[in-house]
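Structures incoming, each one as structure tokens.
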Structure I
Amino acid sequence: MRTTTAYAKAYAAAGAYAKSAGTLLAITGNQVSRHSVEEAARFIRTAPIKAKAPGALPVLESELNFVYAYVGAVERVLKYPERGVAIGFLGQSTLESAWHPPFAPVRKTERFKTFVRKAGLATYWRVRGWHDLCHPTTGDDFACD
């Protein structure tokens, strides 16, 4: 699924939303439900038109959450990584989408900063060096671009 999703993300980033949808529909296996795959494909086909009610969109499982960025529901991309932190799992794929250009607006939110703190990333960055897109500000605070 990871390779297929990577291709779908690349097509979406290039504005090839129909190709992205077709690539998503090629996902096989049981890591995500077929319903979630079909919903993600349906939503990405509507891009770049923004959803009228982003909060009403259904939850897209796992790495399929990248679709939210292309339909005007950028903050929804945090649901999957927040769930990972809540259950004590923070894998590479959990955060991968957060660093892609379409997600820049979410990196500027308090919700993202809260997530970064809960995940322990801010503490890690203070010791090991900051992510290229983030930097310390005053006191214990930081900002991301």
Structure II
Amino acid sequence: MHLTVKFLGERCESRIDTLKACLTSLVDAQEPFTMGVCQVGCFPHPGRPRVLWIGVHEGSGKLLRLVDAIEEELANLGIERERRPFHPHITVARIKKPLSKGDLRRFQQQLEAAEDGILGLEAVREVILFRSDLHAEGPIYTEVRRFSLGQR
């Protein structure tokens, strides 16, 4: 499971070294933090769920500052900023086929019964650059590089 900070889409391999250098200096300057894992939901909506997610809460603003810094640096490299607001979440599952009426009703009941509030805490100490290759069975994620927070 992971929290996507920025989806880069298809990028040419020749820019990967520039991207790594940019992220190294940027992430080094950010401090580690703790985030709360909370709330369960789905996209696009409970009547037609496609993605099941767990929400993330980080009250100090460090996560949003990290995301803003990454957006800024990548914009300087010519990578377009995300236009939608950042809603941090961890994707738990993807629902590929429409649910039957009975399964949908049970899914909605389980979603409503899921307890709000902090489900746990997670220390954030690094940012990982992943490559994803899409296949019929689903995406395959390959780690490209780890960047440790707060190395400066």
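Only the coordinates and a few stated rules stand behind these numbers; no lab work does. Every value quoted in this text rests on a predicted model; they were computed, and no experiment measured them. Cβ atoms are built from the backbone, for glycine too; each structure is taken alone.
Given a value of 0.93 for Rg/Rh (Cα atoms, Kirkwood Rh), for residues 71-118 alone, point me to the structure among I, II it was derived from. Going label by label, the one that fits is I.
Set I, II, criterion relative contact order in percent (Cα under 8 Å, 6 or more apart): the highest-scoring structure is II.
Suppose you compute log10 I(q)/I(0) by the Debye sum over Cα atoms at q = 0.28, 0.30 Å⁻¹, for residues 7-46 alone for every structure in I, II: which one lands on -0.96, -1.04? It must be structure II, since only it matches.
Quick check on the output: 1.00 is FRET efficiency 1/(1 + (r/R0)^6) of positions 63 and 95 (r between Cβ atoms, R0 = 30 Å, to 0.05), derived from one of I, II. Which one produced it? The correct label is I.
For which of I, II does FRET efficiency 1/(1 + (r/R0)^6) of positions 15 and 39 (r between Cβ atoms, R0 = 30 Å, to 0.05), calculated from the coordinates, equal 0.90? Going label by label, the one that fits is I. Could you figure out which one of I, II the value -8500 for helix-only ellipticity at 222 nm (-39500 (n - 2.57) for each DSSP H run of 4 or more, over all residues; to 500) was computed from? The correct label is II. For which of I, II does FRET efficiency 1/(1 + (r/R0)^6) of positions 23 and 103 (r between Cβ atoms, R0 = 25 Å, to 0.05), calculated from the coordinates, equal 0.05? Label of the source structure: II.
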